[in-house]
Structure I
Amino acid sequence: MFPQCSHITRKRGVFTYRRRLPRPLLGEVTLSLGTRSFWLAQAMVEALDQAFDCFFQLPPMSTFDIKGALRTYLRDELRQLRDKHLATPPDRPVHATEVHCPYDRHTIREADYNAIKWQIRSLQKHLRERNVGAYDLVADDLARGHTLAPEQRIEFALSLIQADIQVLQQSEQWLRHGLVEPIDLDESSPESALLNQSSSKPIAGEVSPKLSEVLPAFLELMTHEECWRGQTLNQNRATYRMFIECCGDRPVSSYTRRDLARFYDLLRALPALYSKKKEWSGLSLAEIVERAKGTDHPRMTMKTVKRHFSALGRLFTYLKRRGEYVGENPAHDFEFPEKGRARDKRKMWDGEKLRKLFSSPVWTGCKSERRRSEPGTLIIEDEKYWLPILGLFHGNRLEEFAQLLRSDVRCEAGIWFLDINDELTKQLKNEQSKRRVPIHPRVQELGFLEYVRNTAPNPEDRLFPNLRPGGADNKLGYTFTKWWTRYRQQIGVYEKGLDYHSFRGGVTTKLTAAHVPLEIRNELLGHEGTTVDEIHYQKGLPLKTLAEAIARIEWPEFPLGA
């Protein structure tokens, strides 16, 4: 036994230094002494005790003024919001993102009121449930240089939520009664101080963080709050890396619309395959553009340019909300014209093309497992057989099918369905991709449920065990996509723009032609709604309703099981 106040303990024969922190601090200091000798450990502890006592006899650290920080935060948020009101034209919404009649000012105002009401309701729910996760980064930023006790941190974050509620309530008052406050000649009043501080100019001498410094926290927030993952996360990281290469890693407040215009011009001049051609390996973006001048290499599509600017727009919106960027979002209001209609870009499997595909050897009989495109007597029910059938009748994204487990095939009230989720290691494109998709009656008639029982008897078994992760995003559908291209070429049905994703467009077309309501189509396909109610309040439609809708998908030219 050791003396009670010796601060020595022993774990697995090695001595350790342990000492409680003085009040009001919580916790203790634990340090392995790295020795089995008691006398050596005792000498080390005496030295550690002297250092410990010396440190905590220093003058106490400065306390963090929570109320002062809250006042500053509220004042800054009100100032930014007031600037936003002033900059928004009368025929444009301040808060709403979707307006059914964009030229009717009354409708615009109602949309703003509804948006504010929903945001306040959401924040009040966070207050009730003490859900402060979304405010962790803001609280840490405002308390920079200070250590808050856990209970202080929670109280501070909850107060920030309350401050945001007050800001929204003030915004509604401005919308209803006008922006200008009653004039008060007392220069010391808070109202006049707010008016005097409403200038959007940054404070002289204030140092803005560099883009590379704000990106880690921003990407972490997007990963947790907006479910950026896999392909989406990698693509957006690439956008920011390219932007830094083009415009430099500078203080975020220094970027202007001219910088974004320069990046826009660079993207439009880049070859579509700039990152895949060996001839451009190791070159900078500017060097690739220079070498590609005068060549017939296809350039980056406007759809891809638009995606890059969408990622930048989201970043600058985040910076504006944190007060790290002032002024209009420099990534907004660029044009991305595309030739032709969007619906003409990707073709649809139908008619003779569809009949020829499913009358080919994979489904009617092939030579062997390695010679799938040659006619024979062997029908192998695996991923090559079932994935195209599932795509034709359900329209899911390929990876949603590829990563299914036996536990994802479920039955409720007699209705069999696929539970599309991101549990374990599964990846989804976005949050709204989580959904239940009833299995089409025709697919059941072809024996899909029997295939599931035979191939994946245990809950953790994969429905398509032959698939292996591959590609930059480590997706299970990677090798299937390679095979799918080769197979279509071998059987003579290959067309550019007619691929696996074309099944998704075909299902959309069939559902629309069958007069299935938009909200049901969105639910089945994992699309986000367009109205406030669809986006925020619609939480899954009845399974029976979904099953009735998907049963209306009919392909008369589909030759199997007819």
Structure II
Amino acid sequence: MAPVHLVVIDCADPALVAAVEGLAGYLRRCGDDVVATGLRSAGVALASQQAEAVLVYADRPVDEVGEEALLSLGERGAALLLAGPTVDAWRSATRLLEAAGMGPGRRTPVHEIRLRPGAGGADVVARMGDELLLTDRWVTAEKVADDIEVLLTANLATLDHPVMTLRRANGGPSVGTCTVGSLPQTVADPAYQRLVHRWLRAATGRRDGPSVRVGLLGYGAIGAEHTAAIAATAGLELVAAADPNPVRREAARAAATGPLSAYADSDAMLADSDVDLVLVSTPPNSHADQALRALMAGRSVVVEKPLCLTVAEADRMISAADERGLTLAVYQNRRWDADYLALKRAVRAGAIGEVFHYESFVGGYAHPCNYWHSDEAVSGGAVYDWGSHYLDWILDLLRQPVAHVTANSHKRVWYDVTNADHTRVTVRFDDGVEAQFVHSDLAAALKPKWYVLGTHGAVRGDWRQASVLSRGPVGTLVEDELAPADAPAQLRLFTPGAGGGLSETLLAVPPAPVYPFHRELADHLLSAEPMTVTAHDSRRGVAIMEAATASAAAGGVPVRPAVP
């Protein structure tokens, strides 16, 4: 049988048990074969399987029988990793701690911890920044053996202490400790889960491979953004670009931070063996064809949104990637917009109770852009353009099954372009919840960006009128007013007051993460970590957009989308 990771849970705190089970689920999504079990069942669970690593979370003492069971697994070749409160709770497990080369000291209070890489921690913190902030309590190291690898450190009273270690086998089991992860909310933190996954990789001898070499197919308006993001992401390297326009090819060369091969067509770039991944930035009606050609040539693929225009195309693309063991991803960059992340946090935290009604809007009163975005045959129409983002938000926030989609569109003013001037899409879910998206180039008065109702409150996202101020050539003030969609919305939370009436709170909107998609892409390709947005997620969005287009064409009749 294939090697497995065993997650041993011996915790009295049910919230910690649930968090560790969630961590085990994350490790499975990383592609690991994970078995979660109690301490007493550990030997039984692996009676007929080969354990590659044993990850232990315990908040109560271990007896000699339990300690012996783990040591025997280590003697059979499993790396033993003592995580979270385990070292503190197992102070009496002297044989295990001696094998780990770590003597526990005092327990700190709960506080914000700044984690920094130790001498052996480069792969553990790759693409996660120079220091990570987690809130937790942890145990200092009173003594540390000379031969342990320090992967992470934390500072206490100006002294650095090892908080993630690994002592490789030398006549005994390989044993590691991670004294961070005592609180359920810490174990549930995505950054912490990534650290644990990388600790497991280090303990089992897996390391990141060489950088992924990227070729950009199409170097239009988004090309400079991808070039900057790739340059800023360790593990990605831009090596090629293809575009029939020689001016754009020269722009790609000028923006690249290293040598770049520029090609006039995709066939020439796909013939370049130095390209590992193709990023398709051509218009939407060509996405399926270009992505399939790259996949069949053995390259992983990232596609600009939308993934494609039909579910049939999406299924062919996903099948081609799966059959070849390649990655297919979609650049859903607005999944990380600062205001959307703040809205999502509030909803997920239950700040407004159960959501039953959702409205979203984008637009204004202005002529549509004079580019392929406004040509329905090329872009798919307004539903696919802005809808690729707004409907993706709906499907991310509301995960329940979809019952049907209805849509209406109007063509009343801008006859020189083929996109509808005004479109409304309504998604009705099986439980009766409704979500609406409106895109309009005829909206002389703006609706809120978001209007979300829950059983215990509401969130409204108001557009901001922001400007960029500068000086003109002679020193006079120049004010460049941004389009509403170019600035994060102001989010207001409304909840019933204790004595009647409503309480209104302005929600904080922290800065958006920097190039999160490209970081996730590198993490996925190099460290086997899951991506936030999968090709199947994007296929679900295509199904909604295809159903909306069909509904609008039929006068607004309900259409059931082709979603599982």
Structure III
Amino acid sequence: MIAKKLISVMLTALLLTEQLPLSAGAAEREVITVSAENSFAVCEGWGTDLYRWGERLGRKNDICRQAADLLYGDDGLKMNIIRYNVGGGDSPEHNHFTDKDTMIPSWWNADLLDAEKLSYTLTARDTSQINALKKSAEAAGSSAKVELYSFSPPYFMTVSGCTAGAVYSGSDNIRNDCYDNYAAYLAGIAAKLKTSGVNVNSIAPMYEPSSLHWKAGSELQEGCHISQGKAQSKLILSLRTALNSKGLGTVQISAADEADMSAAAAGLNALDAKARQTVNKVNIHSTDTASAEQLISAADETPVRITEADGLYTAGENAGEMSSALGLGRQMIADLTRAEASAWVMYQAVTDSGSSLGLVHEKSDNSGLTLTQRYYTYGQFSRYLHAGQTFIKVNDDTIAAYDLRTGTLNIVALNCTAEEKPVKYTFDGFDILSSGEVAAVRTSGGLDSGEHWQMLESTPKLYKTGFSTELAPNSVTTFTVSGVMQKVSGIFGDINRDGAINVTDVSLAAAHVKTVKPLSAEKQLRADVNGDGSVNVTDISLISAQVKGKRRLEPAPRYSPDALLTEEEPTDELPTDAETSGGE
């Protein structure tokens, strides 16, 4: 009798257990789709301005070298974009700039200046920032991309005679007869740097030019209002002419370092046709959801870059030092995906001790540098999502990038909660080779005892459609998945998918090979007609032969179906009711 009652109690308990969740506190696994259809830009890289910190640290060789290695070296963040500020140089009679860091030395020689005739000698007087520039370029190696940017022309080329701005802040402050002179000043500096071993890749001649805060006598910094439309077009064309005359035809022009997306879009749309064709890159300082489509339309496939980026961002739950780091990571994802941008460049990567901004802090006694969790979080992006990879939108806390050359898919994932987060990543538009594997690197916790680019020993098993894993609380994890092959959509050789293989496709392939305009992974797949994993002169020749009717294209397969991973993920590891999240 007792035995029967015991069995009855056990059966009742079992039935109740089957009707309850497996664990009252168990989190539901979220399905996150990484789709090739959500590709949006070819990554140009990561970087920082040298303004302020470069000029300051450049006075000390040892600390300057340390900063360059931390930011641009292989053991550091692997940044590649270096923005060098060209000082305009205010009148020697003025003393209104109260912060000495805002006054970058100009290149014109005051001792040899005839302001009436606009005659001067270019001299590398900005020795400290140039020192930081050269050390950063050396640390970055062959991947270095140098951009010159300027706040204002020299004072003697301005209407007000002051590099802080015009007497009336909304008025243009470049003298009508000095557009060519200002362009020659910038092009001359690029030429001088080239002779000293620094190759300049692009020049941004304007800085928030439509803003109304550039006023003569201001204590802030140099700045110059340049009206959208005719004035900006005139400067862009003058700079192109000046660069060409110096034999610098490959140096590109960036416009216009506007403060927001709306101003940037309006400025692009106001340029005349010739000036618009001359703009190679679009620089913006912030993003917002409302103006995103407006900018993307105005950019019209011209690469957009986030420059001057940083802020007091926060995210996470009781995250401690990771709060600012997670906020930074979330902002990076938001900016890149909203603007469909190709690069995210810091305003000031190195800041003062105790600052909530930047990535690296100067010690209060000026004896060296200290790192932050923001530094390591930035590295979770910059060390793995490299120039040449194609960015993929995923969701607010996830971004991916695909590398066609190596067949790897990199996923950066934030967990901004205080709980472990179960997730399943599913791949759409990709095949996975049987040789594929998943590696993972994570940053979490505090600077003293937390994880810093920690390579995880236990990594998820890869299946034919993706993998499942758990994200640690208040963490950022980068997954590198090897053996990922993006599927080809369209016809081999028809790079732009207009339904025909023609001279346009030859031009697109040539521009990619010459690094003038990189192709997305999807377009590279159609351009890689010989199937060797890269777009090169051989592909150009084969496509040209097809266009000329000399030889029919016979695309070579990149992999055999027999090489694909076929193992399905067990159903007991699959989510049941979780909603799928992914880029739209």
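Please compute distance in nm of label points 7 Å out along Cα→Cβ at positions 50 and 322 for structures I, II, III and give me the label with the greatest value.
With respect to distance in nm of label points 7 Å out along Cα→Cβ at positions 50 and 322, the highest-scoring structure among I, II, III is I.
Taking volume of the Cα convex hull per residue in Å³ from the coordinates of each of I, II, III, which one would give 263?
I
One of I, II, III was used to compute FRET efficiency 1/(1 + (r/R0)^6) of positions 34 and 434 (r between Cβ atoms, R0 = 41 Å, to 0.05), and the result was 0.25. Which label is that?
I
Read the figures in this text as sums done on the coordinates, not as results from a lab. All figures in this text were calculated on a predicted structure; none of them were measured in a lab. Cβ atoms are built from the backbone, for glycine too; each structure is taken alone.
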